[in-house]
1. Upon calculation of semi-axes √(5λ) of the Cα gyration tensor in Å from the atomic coordinates, which of the structures 1, 2 produces 39, 27, 19?
2. Of the structures labelled 1, 2, one was used to calculate helix-only ellipticity at 222 nm (-39500 (n - 2.57) for each DSSP H run of 4 or more, over all residues; to 500), giving -19000. Name it.
3. Here percent of Cα pairs over 19 Å apart, for residues 191-310 alone has been calculated and equals 55, so which of 1, 2 was it run on?
4. Which one of 1, 2 has log10 I(q)/I(0) by the Debye sum over Cα atoms at q = 0.13, 0.14, 0.18 Å⁻¹, for residues 7-110 alone, as calculated from the coordinates, equal to -0.46, -0.54, -0.92?
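Readers should treat all values here as calculations from the given coordinates under stated rules, not as data from a laboratory. Quantities reported herein were computed from a predicted structural model and do not represent experimental measurements.
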Structure 1
Amino acid sequence: MTPAPATPKALRDLNWSDFSALSPREKSGYLLTREGNLQCLIYSQQFDRPLLDHLCGLAEYAREAGESDLAYLKTLLATRSGALYFTQPSTRTFTSFSLAARALGMMCEEIRDPEMSSVYKGESEIDTLLTLAELADAVIMRQGDHSLINRFAFEVMHRGYDTRILNGGSGSEQHPTQALLELYTLVSHFDLVNTKGGSFSVGIVGDLKRSRTARSLSYLLALYPRIRQIFVAPEELQMGDDLTEYLDETGIAYERTDAMDDTLPMLDAVYMMRMQDEYGTTSEETRRKYDDFRLTTERVARLKPDACILHPLPRRAELPIEVDADPRARYWEAVNRGKFVRIALLLHMFGKDDLEKIRARAY
């Protein structure tokens, strides 16, 4: 069942200073379409439980769709266009967004090298993005500066544009669609929808301080009260205080630890992180400590028989390729699911997400 739409708020009366001072949850109401669907997806905190359940169900339909279903899906956004603006490296997010858009019939253009755009001539990135907003129905972007997509979303909504904005990763702050596909994978393997079930533990391991994927997944997991989050990292790379304060405010159980071997046997799922050294230098001492947070095959043997191993990829030494053979390794499956959860998200953002209408070919 399609969740009841949220109530949008008008942004015309707010200036940039006022908007930027709001928390992500406070901004959420200003980033909706007139119908109450997401128009600009910037933060993981914009999701709520009904929307997550809805998107996972819609993604599962797309993943299991037969040829005639896929052919119909390809008509749903056939009059829409998308622009992928990626100024940071990407393989999985870029490709799955591109394929998801095309699976719905969208025409797509891409900019991956700013030097091939008017930025090379001195144009500001915000002007480049506003140009894309004038030309395309959706702008999907990845950039190293989180403030840029925040300002872009403000300008789009303040000017009354109808353009959709999707965050494909912004700095070390946010990666909402990566978190969405990890959650979809977990939901597919565990009864997370049943909040009356027993406790469930997810370990997030590695460079948590600088990982946008770790932070974004933590925000989504906080919508499932039965889940206990365990942050496993060297002290200098532990999860930031801003996020744990958010968990405190929402009453979510969590703990911080550097004892990986003691923690592994109690986990139902483990989410591995690589060293995020593109966001600052890392001391040699910290690098040496990081070697103690590798998920070796010996450590995998300590996990529960039905545990789930995830990694946003790309990986380094923290997750040896030998682990791929273990049936608990689900990260390649999650890559596959990424395309379908982004199909679901695009359908929602363009108001074509009523599954009963899709099944009945009623759009």
Structure 2
Amino acid sequence: MKLQGNRAERFAKKPDPACPFALIFGDDEGVVADAANALIKAWMKDEPATVLTLDEDEVKREPAILFDALEAVSLLGEGTIIRIRTKGEKLFSLMKEVLEFPPERVAAKLVLQNGNLNTRSKLRTAFEAAPNAAALHLFADSDADMSELVRSFLQSRGVEIDTDALSEFVGGLPGHRSLANAEMEKLAIFAHDLGRPVSVADVLALCETNADENARRAVLLALSGDPAAAQAEMDRVLDAGLSPISLVRMFEMEASRMLEAQALQGEGGSANVGMKLKPPVWKSDWPAFQTRLRKWPTPRLTRLIERLHDLELMAKSPGGAGLGEPATRELFITLYTAASKAA
């Protein structure tokens, strides 16, 4: 089954019982993730189930993990929903086998999340052609889509918002759904028990208090190697008027903190390294921080800090006015591209 746009979103909220397998794909991984969450929620309404998230590399290395999960029947009578995030055609051969499973052997449901797949994609074609599967093609949000999304989200939290305030808020949102979701959550918390509709002044106040946090998030996304999210967040903070120098300094602070962490680990003090840093890395943030450390070993961090110093001097030097933002954007692209390719 092949579904696009609104039809794909409707399927995610009310799936066809004849399709236990779904491929959800699109340019915006946040939109894809939201649709996958909606599909899982809909499946769980019909039958209590446990969600089993599998790693694509693990599944490719040991296919039996996936096949066993597809056939396993819970002793408690609960179903199983298998969730896998993948890229491109990596799992095509495996999914071809899954789609050919005899119906009587299938005890679980499967949702596969992917990036954008063109019409020549073998994986996409297989799901579109299979009678027991759905291929859901999701598109990035338009301004109208985002306005409706924000209003519906706030209403679900018991929050009202003025029309002008809604336009102001949506205008400042990044074009990336997962980042937009985070901003909506902040607005809902901000407006909790406000006792009146959210105003333009409220939105502007919230944006001002979030400026440093947004800049830091842009830096972390770039160092993590998330191109789409990093680009969207960088555009947002620079378009909102944040000084390129401020963003470069934020990069420098984070790179220095990572360099200190590498030094502590090199001295054999791996225990509680995060809490020894300034600012500290809390336990919940440590796994993501550690992933960034693996992408940025000491020599690369040293070169990065040297480049940041040079960039700041260039932007401050006589005749350097106006060089800050283009150079900062170029730095961002270089860093998130390098990080996305690092192990």
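1. Among 1, 2, the structure yielding 39, 27, 19 for semi-axes √(5λ) of the Cα gyration tensor in Å is 2.
2. Clearly, the read-out refers to 2.
3. It was calculated from structure 2.
4. 2
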